[in-house]
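K.L.:
Listed next: structures, encoded as structure tokens.
Nothing in this text is a laboratory measurement; each read-out follows from the coordinates by a stated rule. Just so you know, these numbers come straight off a predicted model, no measurement behind them. Cβ atoms are built from the backbone, for glycine too; each structure is taken alone.
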Structure I
Amino acid sequence: METEAAFATRMVEQVQHIKHYRQEVLLVEGRVLDDDTAALEWITRHAATFPPIEAFTSH
């Protein structure tokens, strides 16, 4: 159960980062991104450095 909660928390965090990314791209570049494009771009640029699921579990 703890792993499921950590996964859910991590996913929510990623969604929030993607929403922020969409806003930043709009303000800085003037590009309007749909959800899928924003997610794909964010994942390509930032997923490798996003904390692993272990960072979201209680110790």
Structure II
Amino acid sequence: MIMSAIKRLAGNRKGGTAIEYGLIAALVVITMIAAFVEVANTTTGMWGNVNNKMENARAN
């Protein structure tokens, strides 16, 4: 019974395609997260610069 199920799964090509699509989707998500982190770091730095300039303007 178990051997027949294993043979049936080994002969099925649909699972391999689903795994490939899953890996592609995971790669896209990882790339998007990395891009969002970089944009967030850049934006945080920009607003920090604006804050420093506003503090300097108030002090003068």
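K.L.:
As an exercise: Cα Rg over 2.2 N^0.38 Å, calculated from one structure in I, II, equals 2.45. Which structure is it?
P.N.:
The structure behind it is II.
K.L.:
Could you tell me which structure in I, II was used to calculate helix-only ellipticity at 222 nm (-39500 (n - 2.57) for each DSSP H run of 4 or more, over all residues; to 500) as -23500?
P.N.:
Only structure I yields this read-out.
K.L.:
Can I ask one more? With distance in nm of label points 7 Å out along Cα→Cβ at positions 2 and 50 coming out at 2.3, pick the structure among I, II it was computed from.
P.N.:
I
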